[in-house]
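Here, each number is a calculation from the coordinates, and none is a lab measurement. What you see is a predicted model; the values in this text were computed from it and never measured. Cβ atoms are built from the backbone, for glycine too; each structure is taken alone.
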Structure I
């Protein structure tokens, strides 16, 4: 299968290209930035350019986007042009090219205000049934692009799957108070409990979705590490997360004491990947318990793919 990967110079795009180059597929990279994984250099906002890139393509993995950190450097119009119009260009050219499968990389950021319950409320249990309320231009444009995918799948017959990915980037947290309070590795391992995914698992979800899209027509899935928490834990998580973790993940305290690490005092949301596991057949390999096992053996909690891709940054 000949696959177009947009955003091939970025975190996920490079990870997809690295994985696909070792498969029996032919992967073609597209990005505004030249890289060892990019064949077509140009913008998804240019419809004619997209048409040229789409020749002979059977599947599209659309990871190109303006991200949340770009809010500080890009205008609202640029977000609309890239995240909405760029996605529409790809969808329309994919239909003309007879593409069999279109996978859109979305984000759990679309949930926006639903991720931060009011003081004293239980942690939010985030499934695909939660109605998103975006709180910035990034979330709003990603949600609008999701709706375009759904519209085109329903009305035009292009099989589309939307993957709402949790955090998988290696950069430091964007909240200064958290950066100052926790070792960066400590914070990222904590996040595997409720909001983080390893990039190797995100890639495997994309490849599974690509295979399943023709039989699904349309689907939307949360992609995050499998949480050890249950729905009944949400009240206690908001007030005493360490107690819940101690109950659900026996023995984590010993490894944390050995490293001088701390658990978050509270958790405000939990991403639930049950639908992706049951309907896509996705089997994520990286979670909190696995990270503890690797750390106990003095290994890296990240996958080899995450280590290979490293930190890409959001700007030159």
Structure II
């Protein structure tokens, strides 16, 4: 990969910090932009401020755009704030990227954008989610992330800016925001289960961003699901919706003993499975941290998280103090 100056937006955040740290280990020239100060942020400012963006983009060839208002901010920010940051901020970045001659733009989106399309109707099989599933956003977060993706595609088509959109699944370490789930399962149990169908380690997310940066000029515009490799196949979807434990037990005969030792349990049903096959095929992405990895580490009483995930820890969400999420 040729050395290119990189602008990381959201550099004080969880993924932003992971990207900046990883770029520094590669001796890459990196510039961090965020509304919050941090040791890895060079400029405090908003992506919705064109003068700030224009200042930060000087000499930049790659933009890794992670800055966003997140799902938890739905409880603390109005719709206008989401539009200004997630849509207008992304649009300003894209326009300034075109003007500055940026050669790779990677936009961090979310599998939350699929929204209501993830939920199967009663009696239906588990939803098998690929990039071809049409999103049905269920909140302003999903609406604005989907809109930002569409602006990305528009700019790529109209101006030839190479853009890769990465719809990432869960990689945050904070507790589950569903109170029912959090009350019924231990936090480690929840996260281990999620590696089967809706979670990814941040180290694998970082590697996907670097591959997207490198492949963007050849791809022009592309969109990928970034989630750990699921052990399931489409033919499992019907039984996963009725008895997920049976499917998982068949694939992992060593699971029942380990879960019993910990007092853990499998979710009774799975509503969706994220399929990362396209990212593996077209980006050459090889995520390391899957459910097999997690189960093996649990059996040997080791932390299943990557070194990068452990070093960053929990950061919370800026300007958020309600519920399980807190600011740093």
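A value of 3.6 was computed for distance in nm of label points 7 Å out along Cα→Cβ at positions 70 and 262; which of I, II is the source structure? The read-out was computed on structure I. Taking 0.40 as the value of FRET efficiency 1/(1 + (r/R0)^6) of positions 206 and 270 (r between Cβ atoms, R0 = 25 Å, to 0.05) derived from one of the structures shown (I, II), identify that structure. Label of the source structure: II.
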